[in-house]
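Throughout, read-outs are computed from the coordinates displayed, never taken from laboratory work. Everything numeric here is computed off the predicted structure, so don't read it as measured data. Cβ atoms are built from the backbone, for glycine too; each structure is taken alone.
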Structure 1
Amino acid sequence: MGQADVVSVAAAFGLILASPDLEPLGGATNGVVRIVTGLGDLVVRVHATWTTPDRLAAVHAVQAHLRRHGLPVPAAMTARDGRSWATVDGRLAEVLPFVASGHQAEDWADAGTAVAALGRLHVAPRTFAGDVPPPAQGCYLDSTQAMDLLAATDAPFRSRATEPGFSDAARVRSDVEALLGHLVTARATYHDAVPRHLVHGDLFGSNVLLSGDRVVAILDFDRLSVRPRVHDLAYGLFHLLNRFRIVGLSPREGDGGLVNGDHLRLAGLLGRYAEADSPLTPVELAALPYEMTLAPLYPVVAAGTNAGRAVADTLGAAGQITLARWMAASAERVTATLSDAPR
């Protein structure tokens, strides 16, 4: 997203730019920048080409519903034409307030605060009366869909066989294929019995911002969709656990698995989740380690949809596969420990 795009968005929203400087704020698929205006610091999000007006309007309606239930979801500004977005080169752009005071979860106490917010975020949308078109793209596939996509991207992936690192990437891909075979079998035991409703889809990391002991902003609803609530929770738990292990907040075992401290921390997070929503059912507890295993596999599965990045994307996800492999192999042990642990 360049200066000309921002000028166009500012004009559509009646904003006066106080500085030409743009601060990139990341974003895996969208262009996201911080701008300085006469109204203060704002965020411009230019969506990927597959985001439609119907989809974005529905997301904004859900966000308004969540705010009415007391959740800290920043409100998209209204453009001069009365809509909550503008169009830039065929892509939809929204403007949001910049949240200056927040930080992502940095320790297990922060994680508990974030997971408690996830429980609230799962309860509130159940009373939303409208329809929400599913996202055209996202990071969620169930294990069967993931296996199908892995097969579909195999030929483009194999076309990069002469690239440096291909052999290592091929081993990672083989590991993921074996994991998915295990997950497909496990999924058959629970997929019809787990609750499904509107969930965020990507809450953790920089999409939930905290200050002190409270959540000050919940961001990025691009993956909002109806899917199993246990996957939404598992996705967050896996990435919290993986990140904290990397920065040394959790001990490591030689096989890359969990130790008792990690089990107890995960059990504590399930307790925080249940402060707002109902506790996980026995079926969901049995599904949880399998859904945690699935959480980091999407980048490897999708590698090949862009053949030029297939090797790099696969190797970039390789660091999480050790924990995923252990989680799948130890699923019954994890479930038993979490079921018995105090929360």
Structure 2
Amino acid sequence: MSHLIRIDGTEETAEAEPGDTVLDALLMAGVGFAYSCQAGNCGTCKCELIEGEIQELEYSEHALAPADRARGIVLACRSQVWSDVTIRKLDDEEFLVHPSRVLQCRVAVLDRLTHDIWRVGLDVISGGPFGFSAGQYATVTFPFAVGKPRDYSMANRPDEERIEFHIRESTSPESVSARLGERLHIGDTVRVAGPLGTSYLREQAGAPVIAIAGGSGLAPIRSIVSTLRAKGIDAATHVYFGARAERDIYGEDEMRSWADGRVDSSLHVVLSEGHANGAYRTGFITDAVDRDFDRLDGFKAYLAGPPAMVEAAVELLTSKGVVPRDIHADAFYPAPGVVSAKAVA
């Protein structure tokens, strides 16, 4: 017997089979709902359980602290439905839903940005138009890896027709991105599905921005900040780009142009394995932010990069006054297992 999910204060409902997660049921019903990792690690899909019986799957305390759970907050992606359920959305800020598309694209650009990061530019052949918000990502399937889709963030602005991804070439022979430059060729057909993710530019916020990127995590940050500048959004913007060494830096001239002529904006390139030669800062990227700002109250934060860097940045930013709803990050984690306990609210 199916169950009904209601969203408090709205007319929106969704049917769920026993054991479906709240998030899956809402998305299948076409109900717009904020989500990102779908694995209980990011906290984007937090909501309040008003009534009903759920079983919670395993999740990270980074995504849902015990204090929040004690007051009835749950993760929609980790809450299996076992009765009629009523939930309440926590975040009423701007939430955009673009039509989901499955595109056939042709490789038009394939060049190296660094020794191990490739720029892949795709022209849409069919399935468009592809609308997305700056900072979102898509699921990409290469012709040599059918059945092994991977998620990559768009690096281009939404108003640009050519889709661009920045992809790190893996050293693992089993990885889809291993030997990417040898296995992918100009003219190849690539499948792109999306858009996905909620770590996108909040254009109406009118708040100062801090953007922190690590390695190829620069892709969504490039989309966000270049869109902000292209649209003439007058927001102070501080960009921190972290790399291992000088050979891992790319896009520096463009990043510097984002701050040119503005006394309220800046760029900081930080090398974790570099030497202090005066050209770049060294150390951990979060330490650089910590030294530069005593407080960051009222800022919007956009984060992209390795999960460890993102988690450290979230902890630092919240300690400096950035409220959790103003921290936007898409990190990709493996799905955790199942918790056997039943939670009833």
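For the read-out Cα Rg over 2.2 N^0.38 Å, for residues 162-241 alone, a value of 1.37 was computed from one structure; give its label from 1, 2.
The read-out comes from structure 2.
Given a computed value of -4500 for helix-only ellipticity at 222 nm (-39500 (n - 2.57) for each DSSP H run of 4 or more, over all residues; to 500), which structure among 1, 2 does it belong to?
The value was obtained from structure 2.
For which of 1, 2 does FRET efficiency 1/(1 + (r/R0)^6) of positions 50 and 306 (r between Cβ atoms, R0 = 30 Å, to 0.05), calculated from the coordinates, equal 0.25?
Here the read-out was taken from 2.
Who wins on FRET efficiency 1/(1 + (r/R0)^6) of positions 82 and 154 (r between Cβ atoms, R0 = 41 Å, to 0.05) among 1, 2, i.e. which is largest?
2
Quick check on the output: 20.7, 59 is Rg and Dmax of the Cα atoms in Å, derived from one of 1, 2. Which one produced it?
Derived from 1, not from the others.
Give the label, chosen from 1, 2, of the structure having the highest value of distance in nm of label points 7 Å out along Cα→Cβ at positions 130 and 202.
Max of distance in nm of label points 7 Å out along Cα→Cβ at positions 130 and 202: 2.
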